[in-house]
1. If Kirkwood radius over Cα pairs in Å is computed to be 22.9, which of P, Q is the source?
2. For structures P, Q, which has the highest computed value of distance in nm of label points 7 Å out along Cα→Cβ at positions 144 and 256?
3. Give the label, chosen from P, Q, of the structure having the highest value of distance in nm of label points 7 Å out along Cα→Cβ at positions 16 and 448.
4. Can you say which of P, Q returns 24.8 when mean count of other Cβ atoms within 10 Å over residues 112-119 is computed?
5. Going by mean count of other Cβ atoms within 10 Å over residues 32-39, which of structures P, Q comes out largest?
6. For the read-out semi-axes √(5λ) of the Cα gyration tensor in Å, for residues 136-359 alone, a value of 45, 19, 16 was computed from one structure; give its label from P, Q.
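Where a number appears in this text, it was derived from the coordinates with a stated rule and is not lab data. Treat the numbers as computed from the prediction; the structure is a model and nothing was measured. Cβ atoms are built from the backbone, for glycine too; each structure is taken alone.
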Structure P
Amino acid sequence: MERDIETEARERAGRRDDAVRGAVEQGLLGPDAAVVGLLDVTGIRRSAAALRAAFDAVAAPGTPVLHAFAVKATPLVPVLRLLHEAGIGAEVASPGELALARAAGLPTSRTVLDAPAKTPAELREALDLGIAVNADNPQELARLDALVRSAPAPTRSPLGLRVNPQIGGGTIGATSTATATSKFGVALRDEGAHEWVVQAFLDRPWLTRLHAHTGSQGIPLPLLARGVAEAYALAEEINARAGRRQVDTLDIGGGLSVDFASEVAAPTYERYARVLAEEVPGLFDGRYGLVTEFGRSLLARHGTVVARVEYAKSAGGRRIAVTHAGVQVATRTVYAPGAWPLRIAAYDAKGHPKPGPDVVQDVAGPACFSGDLLAEGRALPLLEQGDYAAALDTGAYYFAHHYAYNSLARPGIYGFRADGPGGVAFATVREPQTVAQVVAESGGAHTDALTTLGTPGSR
């Protein structure tokens, strides 16, 4: 059974408060380090354990289950290594993400390659390494045909096909992947597509996996379960027509939402696994291996972006806290606040939770446009110059996805855990980017590249 989620929430908030205070005391936060990312190592380990336990509780003994973390959620090598040690594999969608997984020591046998635009070279590398691959479309499957035929020996890579059950979207269109016109997978309800998929498997004995992913944030549990049910039914049909268990593994993706309005982590993995067991009972009877691809739900709760309040001002009667965290770390929140709201916690200059009555105020970022706001019209204890504003639940898709607006430097990221009564130990996950590195990434080594081209027509 999972630990009581209310207790878990209180403990997680307590660890976060200790970490913010510890970061200020140890100099990780301050005038010369005005924004940092903090990762709760204890929380990450507990999320990984909860995921594994939830599926173990409903699956038949001996069922092979690979929980492959969606690397895009938090593409940091130390995070991938921590998850690997906690029994979690990797789902990668680019050569860069594959390189990160390999740098973290992830075995290729616990790595899955998914992407809508894989090149021949990427496919060849995956097959050479024995990495599982899910083809996205008929043209990609044709590329796999050629690679399989030309290989000197049978491939070690489990090979599958991604399908789109076209069952509809959730509350956020951009993260709904099972809509009628989604760019992902083979659209099963298009004319002739269903039969094409079945025949594609019958023609290829080496095609043994079926992949379906209904979406990410904003997808309700019943819709997630329906997408899995559609994939399961298709696998059953393929195997019946093949007269054998050709499809031996179902990759059901991830997509469990995070409630960004609450400290309590719900829905839980335990609840999702039980819903699947109720709606698709054959999924867990041991006939199919399973792959999951959770990302946000594993990491979001365990990350916090903390930024110093550089100035406190007012405009039109509204208080404004100008901080060092904005669009560069919270791009989705700034550009689509309705879909990606964040809770903000107020801390004083010493890193303690700030008391006092709530005051309606804006929490602004450092970028040069008026919409660079972490929160607008938010009721919080009054943030003053030298205080800290913490954007909560930012462990996934936030501080590891830097957006270099105004050439703002990437913040440092530090993992933390308790170290004795009230103490906190930190480890560097990613060094803060220097101004010199910003210049280097912006062509600093090629200052004269354009001026030395000459004028049109010159030799």
Structure Q
Amino acid sequence: MTAGPIEDLRAVVGDTHVLTDDDAMVGHLTDWTGRWTGTADAVVRPRTTDEVAAVVRLCAERGVAICIQGGNTGLVGGSVPPTDRPAGPLIILSTARMTDVDEVDVVGRCVGAQAGATIDAIDSRAQRDGLMFPVDLASRESATAGGVVATNAGGVRMIRHGNTRGQVLGIEAVLADGRVLRRWTSLVKDNVGYDLPGLLTGSEGTLAVITRVLFRLVAPPAATIVTVAAVDHVENIFGVLDAFAARGLRVEAAEVMTESGLQLVHEHGARRPVDTESPFYALIEVSGTGDVEAVVVDVLDGAPVTDAALEPGPARALWAVRERHTESISRSTTTPVVKLDVSVPIRALPEAMAELAAVAGMVDHPCRPVLFGHVGDGNIHVNLLDVPEDQAESVTGHVFGIVAANGGSISAEHGIGRAKVPWTHLGRSDVDLSSMRAIKDAWDPHGLLNPGVLFG
């Protein structure tokens, strides 16, 4: 990129917020997994929607491609520039400075936040008024509002509250030509035309730059009990969940872990929640009225559970066992982890997990599978350790073949990014893909927003 556009960008956001030095940009060029690294001419950090609009308008006029980046905690290469850049200049537009969170509308139970505000910051603001942000992720301190909307993140509370799309009441975004779209209302019923906030949710930065979001908030449960239960079969977890529901308890979260994952976390400092070793472990958080703990104990006593531990919520020590999986896995592999976020119908979950655990025997190179995920919605996080980098694509194909054979999806909550583009045909027909492409072409006719993401 020539000095002219760079100076124009500096005039918009300030000299110190246009980074061109290699050392200053390096943290923006590689994704969280370490598997995806690209190049850019500059990192631009606007502070307001008006500044974003001015940056996008300038880039549209000069033919400059834009990679949109929030907390850069994505796992599919969608938040960093492409390794093989298309011809022409490219910048990273970082929302790192866009961190404002509005005052909470207590009556309407909603709050507005800039795209760079973290999930933790939004939830903390909600808590001040006795409310809760329904989306919760292990990366809550770094994942941002714009990022979770762009990927339609699910998280551990999805079984209770739904995915991010269900929490978006309104949105503000800058279109590819620099115009500002603002659909901003706390109305629960507003059925005028297309659901544009719903369309932008999950669009992975390919249609517009999300700058602010109006989120729904919920009342937190009065009290919860968290249990980690050791079971011999995944099917046993379904029975426990059904028994809780039958006794009038509300399931707030339901996670599944395996012995290999639990042992890995233990080796990196976490206390094992139960002494008994078992193929699978369920972490379940429930709420209700009356003596919830007594009901939980009674259900577990009558369930096919080999051992269990329980604590009143928030039970951070028990939750740490689940949330430290990603960190422990990353510290235990000799190569960048092949991280695959998939889902299958809940009825197919036991068979799919068994087949995915057996992937190591299908390949002739090192591969240590560690599985965990959201058992209540069929979402499995497949982590393959020690895979030689030149074999990553091959072993990914094995996993996606298993998922497709079980009627599942190659992307449950992390998006397609760049990593999964070659396999989108497994879950979408030609008509479906061409329809999505038509929307992309209409919203971004010159293909300047997140080139290579979702469509390749």
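1. Value 22.9 for Kirkwood radius over Cα pairs in Å corresponds to Q out of P, Q.
2. When distance in nm of label points 7 Å out along Cα→Cβ at positions 144 and 256 is calculated for P, Q, structure Q comes out on top.
3. P
4. Going label by label, the one that fits is Q.
5. Greatest value across P, Q: structure P.
6. Structure P accounts for this read-out.
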